[in-house]
1. One of I, II, III was used to compute Rg/Rh (Cα atoms, Kirkwood Rh), for residues 103-294 alone, and the answer was 1.01. Which one was it?
2. Check the numbers for distance in nm of label points 7 Å out along Cα→Cβ at positions 23 and 199 across I, II, III and tell me which is largest.
3. From which structure (I, II, III) was distance in nm of label points 7 Å out along Cα→Cβ at positions 71 and 175 calculated, if the value obtained is 1.4?
4. Where is mean count of other Cβ atoms within 10 Å over residues 119-126 largest, in which of I, II, III?
5. Can you spot which of I, II, III the value 10 was calculated from, given it is relative contact order in percent (Cα under 8 Å, 6 or more apart)?
Structure I
Amino acid sequence: MSTLRVGVIGVGNISAQYFAHIPSLPNLELVAVADVNEERAREVAAEQGVRALTVDELLADAGIDAVLNLTIPAVHAAVGIRALESGKHVYGEKPLALNTSEAEPMLTLAAERGLRVGSAPDTVLGTGIQTARQVLDAGSIGEPIAAAIHWSAPGHELWHPAPAFYYQPGGGPLFDMGPYYLTSIVTLFGPVARVSGVATVSNRERSVATGPLAGQAIPVDVATHVSALLEHENGLTTTLTVSFDVWKSRAPLFEVFGTEGTMAVPDPNRFDGDVEIASAATREWETVQVSAGWADSGRGFGLADMARAIETDRPHRASGELAFHVLEVMDGILRAAADHAVVEIVSTVERPAPVPLDSTPATW
């Protein structure tokens, strides 16, 4: 197994979760970090025992094979394109870009250069969503009919020390949390053909609750409550609601309805969690034995799978094409809401290959 040498651009809040798992993935080697806050980059580099570089230095470094792009959504596409122009593969945090117009040139450039683009979320590769897929594909709830999803919270400003970007384009509950659920539902049901939706912005004043920016007002330039209806290419339907306006809820809720029962799907923001089934015969919840997915996985497994796919010349699972389709679905929901219309989704994508239970890096 060869090793993909990785440089990280952006060492904000989410980077710690990647740093926690990369050392356990034998086909990844973290070699450098960079950030617009160069002092922060030096601190993280010292913690990880790697080099601190400027963004320009990292992109120019011939000893780096791939860029892990953990910047804010507003610059996901720009950084990704610069990395590809430098001859490096790219794996980024979600969303892939602010919109499909930004994302399309990145995928086109990657194809022209023979490079890979990957994107979070890779949570769908863990035992939670993969077991749900195996259960669904096995017919354990009969023929699937529909899915219902609800995720809500008061807003990330209650816990995040610098949450302003969550309320700018590329943020909001749809672009922040939507990718987890939409990537999961495409993994379960296949691609989406058309969408409709409604989106609203609450008039609640928001401010940072914790950290050095506590009390600072947060401008809101995105929808804070979104509901959508998705029709998949195979005719199945999904209803989706995501919100930053709910003070208390029993959410998250993720259920799949079939002709012979209902399946409760675990939170796709996590890699694991119990899958439950209530059959038509008993209508009582029973926990399903874990049957698929990478156990004990975490952020970085999607990048490791991409590295292995490069080596073995196969498609990687957390692909740019999948992220592009999810991005177009989110774009479509907001356009449908603005125009009071049904929006056709142009892109399509294959369901990613399933992940066998307890597959290890040595067998990827």
Structure II
Amino acid sequence: MKITIINSKKHWRNGWLSSQAELQIVVDILKKADIEVHITEVDSVASLENVLQNVSDNTLVWSNAYYVNTKENEVVWLNDYVQKYQLPLLGSGATTLRNLLQKDITQQMLRTAHIPIPNNLVMNATQINEIELLLAQSNLEFPVVLKPTAESGSVGVVMANDVEDASQKAKQILHNYPHSQVIVEPFLPSDDITCGFLQLGDQTLLLPTYYLVKSKAGTHHILSRTERLSPWDGKDKMQPVITDEQIRTQLTVQVPRIIEAFDIQDISRVDGRLDKTGTLRFFDVNGLPALCFPEGVMVKQCLNSFPNYEEKVVFEALIHTVVNNALQRYGFSVPPIMQEHNLFTLQSDLVITLQKIASDISLADSL
């Protein structure tokens, strides 16, 4: 079995693995499972196509980026070309990633699927001078949260306490992120809830956790890029597992519906907050969650959800799970070690295990 990992020059920041050192840890796990790994970095569409033309039929492609560069500085999606060549692909396809990365589209699709979301207003550069009228018509109450629609990892996310503040910050977002529009949502006074999703055949694993920063309590603050990048210290920044049954029940019902609505493959992470009534409202779905050991949010979820195992054992099981499911989807043989050692073979009373992703989901185990 072979895997080709494709990195994209200048686009490591938003990939599964954001550095050579992080990538090497995963490569070592794959090689230990007797998978032949080829690593490459492309800097243009031409170099990408040259790589893809030489990928053999029995090779799984792992794209470690959203984009590939062009001379015209256009946004070109790497997975569009992987799918053009009809190659087996780890993770979700380009259409899914586009829908998930564009927050306004994500919210529209969630609403269409009858998933609870925050009320929101989307504005482009031509509408920004009408922000006062648009905010009044939207019935959004202050404070509000403003986000660029085409960024991830809390990049550019800010709060505003009045119309003037919102107008200034919206203009700044449009200036800083020219490929984005601005989405405005009401501030929800709760800590961030982030739930990991993994699939293996007809089994689904949910990892329900809070994203908690004590010095920035969610009742009064949002988590900015600064908090996202600060180290997990177990004192101020931590990620406790959710034990509240009402929240776990909402995640059990809604997360599989979200996965189905977007046609997400293999792995994802879903974020939201509770409104004043206790309803969990979802505002972000990550189609390319970071797998950086040990600091990535999804990685930390796994480590905290399986506390009775060594960290490297859990991380190895995470990589085995993602690759195992992708191999099964394409009818490839799965290395024995990935069948024997994955997150579904580990024991924990903190995770939620479901049997199917479909409208007739049956709860196999909610421990």
Structure III
Amino acid sequence: MDKLLKVFVAILLLLSIAALVLGLGLFGKRELLKARTQTLENAVIAVGAAIEAEAPEAEREPDYPERDISPCTDEVIESPELTDFWGAYEPALESQDQAALDLKPMRPQLMSYYRIDPVTGKPMRDATGVPITTGPGTMQDVLDLLLSKAGDQYTRLNRTRQQLSRVRAELVETIKAVNARKNELRVALGDITDLKGQIEPLKQEIASLNDSIAILNEEKEALENDILDQKDQIARAVEKNQDLEAQIERLKEENDALRQAGSMGEGARVADGAAPEAIIPALPTGTKGRVAAVHEKWNFVIIELSEPFTQELQEAKLEGRLAGMELMVKRPAKDGRDVFVTKVRLTHVKPEQQLGVADILNSWQQMPVREGDVVFY
């Protein structure tokens, strides 16, 4: 019996040693499984951060211009033919920075392989008594969510690639059309440059002709002004001649009447070949006007009569008997002393216009008469 007990104790000791060895081995495997599980949990959470939580949506409907594919001619086309590129375009695929899956709050669910009964806290079992490993609260539920979102994102990625392919084809066609049009434009620009080279000499010629026309117009205007001046001078000369003839006739009549009367008026006398000098009673001395114009060719001046002198003539009723009245002309000097210029003899007076015509007496002339000279008596 003692021998049997010793054998049993020895076997139990061996089994204990084996159990200890196996326990130590299983403890190492436990740590390996724990580290592997935690690594997988962290990887699942990291992968979820790279998966979009929801499908992106376009912010607004696309309103992009279509490409004009009508021929390019010099005719204006109000409604050109356009492509229908944007009809199949998905603007939502352009959306960026979409919200990603956040699986961190679901880490406890990742750590639960079985579906736990919230009442008992033990794994739930199906009708056959097998523990349930799917459904809410299990690791499989989190993995299914991650796989579903990843599949949706992969589908959008394929649609994006297809859309990029269509965009590339449209871009290639556009580049070809632009390149062809640029070649046509280069030829047209060459023709325009040649035309500009021909236009520039024509512009210079036109400018030269315009300058010539301007000079001719100035010469024409100057000639027209000269003609008008000559006409005015002729008209004044004719008027002066008529006035002189009338005055001569009047003087002849007065001279004949005086001779027949046998005497002259008070202080009056008429000499053959001389203008009457004393038919005008004494007038107050002083300034009577100023020289308004000088006609050197005909040797007469136009006098702008002062208003007092005009009133004196009208009061004395002498405006019709002034032929032969001599007035003197002076020129004011800067030092305050007047310079004597000449004498003039009135031939005609227009009191209503305060103007008079007078011949220049060359025998008294000290210097040429100028406009602005003062006329005095």
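What follows is calculated from the coordinates using simple rules that are stated; it is not laboratory data. Given the structure is predicted, the values throughout are model-derived calculations rather than measurements. Cβ atoms are built from the backbone, for glycine too; each structure is taken alone.
1. Value 1.01 for Rg/Rh (Cα atoms, Kirkwood Rh), for residues 103-294 alone corresponds to I out of I, II, III.
2. When distance in nm of label points 7 Å out along Cα→Cβ at positions 23 and 199 is computed for each of I, II, III, structure III gives the biggest number.
3. I
4. Between I, II, III, the highest calculated value is found for I.
5. Working through the options, I get structure III.
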